[in-house]
Structure P
Amino acid sequence: MRQYSAMNLIAGVDEAGRGPLAGPVIAAAVILRESHPIAGLADSKKLSAARREELAMLIREYALCWALGRAEVEEIDRLNILQASLLAMQRAVASLRKYPELVLVDGNQPPELQCQVQTIVRGDVTVPAISAASILAKVARDAEMVRLDRAFPGYGLSQHKGYPTHAHMTALKTLGISPIHRRSFSPVRYLIDYK
């Protein structure tokens, strides 16, 4: 991160939940403290659930500041998943206690922000602040899907987190579409169209 050293407040941003058929997309923004590096930060998908939880606690404790943002199913269906993801990122950055001078975003699509933004493909692997955001977003979304599983039982949301697994597709065909399913996603839309 030497090339960013002239800037004091650098936030990493990432999201979780672009691929699932159900539930919100959740983004996180994290500004780490140089004085408190957190060992073990990595792409959240490469970590066990238990390790993600451990790291999330450390991030929340030692980061300079962090925040979450989300876009709901209705917004995903109205805007499309890319625009909803960018909206969730905007909301996460806007909720930070300190507004960053530079935002580093995982991927190649930048949200519109009131500061400098740089996209980094595979940034969740190479940039600690993005890794931290990836972990917080994933932990928050997984917890949300466990809550939604209690509200909408039978779909197995706590297991597959809304992704289009065989078990999820079978449950959709049996139980029908719930209010938290994304109607704009083709597997769900197919069930609506050919009911």
Structure Q
Amino acid sequence: MDSPALALLIAGFGVLLIALGFQRQMQHSIWAGVTYGTIGTLMTLTGGLMFAIALNINTYERSPTSQPLAQITVEQSNAREYRISLMRIPSGDLQVFQVHGDTWHVTARQINWYGWTQWVGMHSNTRLQTLLSNGSDANFYSLSRSPGIDLASVPLRFPITQTILQSGILTSTDYPLQDGARYQINVTATGLDVRQINQPK
């Protein structure tokens, strides 16, 4: 069972307990009703919080990893105009962007967990953030969304959490916009590693 489903299950049990507590109140079992209602409310709130966190975590990939984040293919369509195809790995999801300029680079958002959070199974996670081309007519594209609780902003908004959670931006170097070039984007312990995997004509 994945994390969002587990969170919904917990919240569902909480709602069930709240309903049961209301039923006990109607049957004049005051203390039983209050107990069920209190536990149910706590479970519902906990499940809702877990669901919001799980939605955001699911936009990241565990890192560093031996598996690349994505592959990029560059195709020239007109003078100084290129089509970049970005395929996510392992999902195979494809995004296509029309860019201008001479070079391109990508950025990624990384969140790192510390302390007791690692004992409960939290790991460093990375997601592709932006694709940019450089030049007088540069382009900027967002590669991700941030549903639920934006974990990357938590350390900034609540500094007390920096002992268990920190976030940062990884930036690749610039690569030429070259017709037929293909690249593989990897995450290493030191940052983004973009490698050209062919020799275009």
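Only the coordinates and a few stated rules stand behind these numbers; no lab work does. These figures come from a predicted structure and were not determined experimentally. Cβ atoms are built from the backbone, for glycine too; each structure is taken alone.
See the values below:
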read-out	value
Origin of the value 6.7, where distance in nm of label points 7 Å out along Cα→Cβ at positions 35 and 83 was derived from one of P, Q	Q
Structures P, Q, by mean count of other Cβ atoms within 10 Å over residues 107-114: label with the highest value	Q
Structure (P, Q) behind the derived value 13.9 of mean count of other Cβ atoms within 10 Å over residues 147-154	P
For helix-only ellipticity at 222 nm (-39500 (n - 2.57) for each DSSP H run of 4 or more, over all residues; to 500) computed as -13000, the structure of P, Q it came from	P
Origin of the value 17.2, 58, where Rg and Dmax of the Cα atoms in Å was derived from one of P, Q	P
Among P, Q, structure where relative contact order in percent (Cα under 8 Å, 6 or more apart) as derived comes to 21	Q
Origin of the value 3.3, where distance in nm of label points 7 Å out along Cα→Cβ at positions 123 and 139 was derived from one of P, Q	Q
